[in-house]
Structure P
Amino acid sequence: MHLILAPCNLGLRPLYPGHVPGTLRAPEVLMAQGLAERLHADSVTWLPVTEYSPDAQAGTRLYNGHALREFNLMLAEEVARTQARQAFPLVIGGDCSVLLGALAGSRATGPVSLVHIDGHSDFRHPGNYDPQQKVGAVAGMDLALATGRGEVLLTRWPGIAEPLVQDEHAIQIGERESRDANFAWPDIAQSGITCLDVFTAQQMGTGMIKQAIAQVLHSQPGQRYWVHFDVDVLDQAVMPAVDSPGSPGIDRRWLEEICASLLACPLCCGMTVTVFDPDLDHDGRCAALIIGILENMFQR
């Protein structure tokens with residue numbers, strides 16, 4: 001395993017004037033609590049911090065759009081190098097925008113599928129909101145951008161002539177707002193992305209969830225896949241240290257079992273872990289929980 005520490009908060013909007021989202025500190029805090037030792041990582045790369053700006057910028061309607069592209073190009077290079085030497089890249093964010101660089105790097109050696117485990121399906125794009133009325137936060141757009149929806153700045157990547165992931169090769173697990181009357185991106189239901197919201201997942205249980213994942217992944221036999229784990233998929237009762245906590249969430253033990261089986265397969269080409277905000281983890285419990293979950297995922 002090669003740890004890639006991606007201290008990024010560029011994809012989040014400020015919660016109040018002067019706010020700087022704390023997700024960029026997540027890798028530092030997790031490492032200080034023993035992440036590398038607990039996971040028996042063979043090597044570690046730290047990506048540099050990029051300065052956050054809360055202001056709209058010329059040439060993009062995304063917060064920190066240009067900086068995000070540069071950060072993700074840097075991340076893509078590191079992921080590609082890691083995979084080229086047959087090591088497993090575990091990318092520790094940072095906010096969800098780092099998924100784009102992880103996928104772009106993985107695409108250096110061919111197409112990939114995506115298992116997107118997140119309390120939000122992150123499917124905001126110009127088809128379901130007006131970018132001229134509101135600057136977009138990429139952490140709420142990563143699945144849309146990964147499947148080719150949104151600004152060219154973050155949908156087109158060097159050497160890749162198509163979306164990072166095809167709709168039919170993606171499954172989203174854990175959305176908790178899809179049954180709300182004001183759900184922000186209902187059009188995901190008309191896409192080719194397989195969606196299991198948290199309520200459906202709770203009814204299915206781990207066995208049927210694994211079957212649903214396998215159905216998507218096996219539609220392209222032999223194709224590699226990436227696992228994206230946003231810690232806000234956990235219930236806010238156990239994981240409040242995120243920018244958008246909520247209930248219900250996927251049970252921790254279920255999550256460990258599902259991801260352990262995914263990570264054990266040779267076709268799994270990497271994993272992102274995102275959106276932990278240490279500024280909201282006043283006693284360190286959430287950091288300890290994340291490390292414990294990852295340890296169980298990789299040691300099963």
Structure Q
Amino acid sequence: MGIKTRFAPSPTGYLHLGNVWVAFLNWLWTRQNKGRIILRIEDIDQSRCRADYISAIKEDLSWLGLDWDEEPGHAYAYGEPIQSKRFSIYEGIKKRWEAEDSIYPCFCSRARIHDISSAPHLGENKPIYDGHCRNLSWSERGQTDKEPSWRIRMKKQEISFCDMFCGNQIKTLEEGKDDFIIFRADGAVSYQLAASADDGIMQVTHVFRGNDLLSSTFYQIYLLRKLGYQIPLYGHLPLLVDKYGIRLSKRQGGITIRELRANGKSPGEIIGRMLYWSGAVKTPLSVNARAALINIPFNTCTRLGSAYIVAE
């Protein structure tokens with residue numbers, strides 16, 4: 001099986017520099033290694049996602065000179081790479097695990113979960129959950145009409161992996177404490193399950209994303225193993241921050257590709273700036289994507305082991 005990566009934005013707004021930073025480095029590495037790229041739309045939060053943002057994502061990436069091989073609107077062996085059309089897959093996993101008693105219903109309110117996470121505890125690591133609903137009997141489950149969320153019935157195990165940029169990572173997942181949610185009470189699938197299932201089903205071999213998702217990787221590896229899929233290699237990239245150390249986000253003005261384009265920035269200026277941030281070039285010159293692909297080896301991006309990079 002050859003190399004396959006994915007760029008997986010959520011269509012909740014226009015692409016900004018933080019999104020494109022990941023997309024470009026993913027593209028550069030994959031193309032230089034003769035791999036395929038999936039443009040996968042992660043639109044499980046239907047209340048915030050819009051179809052016009054999906055079109056805008058494609059337009060902005062194309063304007064920058066980035067391409068891909070698989071996209072929504074086309075059917076592949078695994079189906080279509082857009083999560084809103086893959087819900088039956090996630091629901092099938094839920095039903096199978098429910099029958100196996102690998103998951104359990106959780107009736108805890110958000111207020112209770114907040115109180116657990118806010119309470120003082122010995123040691124540095126606070127529990128994610130206290131296992132309150134883990135061993136409820138059938139009669140206890142039937143005492144409420146509330147729709148439950150569904151949690152993984154974690155089995156204690158050590159998860160480790162070597163990140164392409166962050167090095168060796170290790171964590172012990174505990175019973176109860178790490179029983180994370182895979183389906184919310186409103187019926188929505190969790191990011192952890194949807195992303196893991198799709199990476200496995202789509203045979204993704206390498207995952208590039210921001211290092212804010214580094215801690216999620218332990219849970220996703222757990223899910224991939226449980227589902228019986230190959231574990232990808234992970235590369236968690238430094239976050240882009242402004243001069244005050246604040247992470248670039250959609251809430252900040254002037255950093256979407258649409259705004260930069262309207263203000264006269266060219267694709268080459270944006271690509272050149274990202275190469276400069278990565279450490280591949282010493283000055284932020286204008287470089288188009290194709291020229292970067294041919295002339296700038298990915299291994300010259302020497303700053304990708306940083307926790308964050310100031311986007312100046």
Structure R
Amino acid sequence: MSKKTQHILAWVLKVSEDGTTETWTLSNSKVNMFITANKGAMSHVNENGALANIDFCNGKLVGKPIIVDPHITAGFAYKQFQMVMPGHEERLRVMWTLLGLIEDPALKAFYWSVLSDDKIMSKFYRAKASESHHHCHEGGLFEHSVDVATAAVLHARQNGLGDRTANIAFVSGILHDIGKIEMYYNNPGAKKAEGCQHEALSFMVLSEQLEALKAADAVLFDAISSTLTAKMGSSRNEYLSETIVRMCDRISADAHRTRQVFAGKPAHYWYVRSARDKRVFKRLDEA
């Protein structure tokens with residue numbers, strides 16, 4: 001083992017033990033293997049199967065359990081790990097952890113109905129967030145969405161907003177661009193449809209889930225729908241959760257574009273003009 005600490009997020013299951021060691025299976029999007037641990041090193045992890053952070057350091061292994069909702073079973077976790085891009089496991093943990101913190105039954109049922117829909121999630125994990133703008137790489141939509149959701153819930157907490165608003169901000173952040181999984185640039189061979197907005201496609205993608213949410217809680221439906229709807233002209237946000245998500249969306253997009261345009265540029269460059277749209281980007285921190 002390397003002396004440098006390595007962290008692996010995976011689903012683990014104890015398969016055997018002897019007097020001094022235990023054997024566990026470890027599975028995620030990158031690996032599916034057996035590991036041997038000193039007896040007691042995994043004592044805090046459910047031996048019947050659990051999501052855990054495995055730390056390898058100086059030849060020793062320690063397992064740290066991740067608290068997630070009971071919906072996150074071995075079968076579900078295995079399937080999601082196969083769908084997600086390698087290196088994105090930590091973002092799965094973020095999505096799953098929040099599920100366990102949501103107490104509102106209608107919001108929790110809605111969020112889970114999306115997470116457990118393989119048709120949606122298999123595309124969501126690998127889609128681009130744009131054709132040539134921000135996060136325009138495979139898996140970029142998932143990266144961007146989790147970034148927005150995480151920032152949104154933090155802003156809600158920092159501004160003293162309640163659990164309901166904070167949780168809606170998180171879920172809305174995850175789903176705010178979900179319609180992009182059906183855009184032409186995420187579907188090889190599809191033709192570009194002029195005038196087709198991803199916001200409209202979001203309602204198509206989530207039609208079943210939104211219909212059930214509307215029946216369960218009309219206010220929740222209205223709040224989440226407001227974030228999925230395109231805002232034109234002088235239209236103003238009606239919910240704070242919507243304001244927060246749209247703000248975090250803009251920050252995530254601009255931060256990624258800034259990294260894009262400065263990639264490969266000398267450290268002393270403090271401004272760059274984008275070749276794509278002639279926009280000028282400036283930075284305060286050297287590379």
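When distance in nm of label points 7 Å out along Cα→Cβ at positions 19 and 203 is computed across structures P, Q, R, the figure 2.9 traces back to Q. With log10 I(q)/I(0) by the Debye sum over Cα atoms at q = 0.12, 0.20 Å⁻¹, for residues 51-162 alone derived from the coordinates and found to be -0.51, -1.21, which of P, Q, R does the value describe? Clearly, the read-out refers to R. For which of P, Q, R does distance in nm of label points 7 Å out along Cα→Cβ at positions 179 and 267, calculated from the coordinates, equal 5.1? Traced to structure Q.
Coordinate-derived values only; no laboratory data. Everything numeric here is computed off the predicted structure, so don't read it as measured data. Cβ atoms are built from the backbone, for glycine too; each structure is taken alone.
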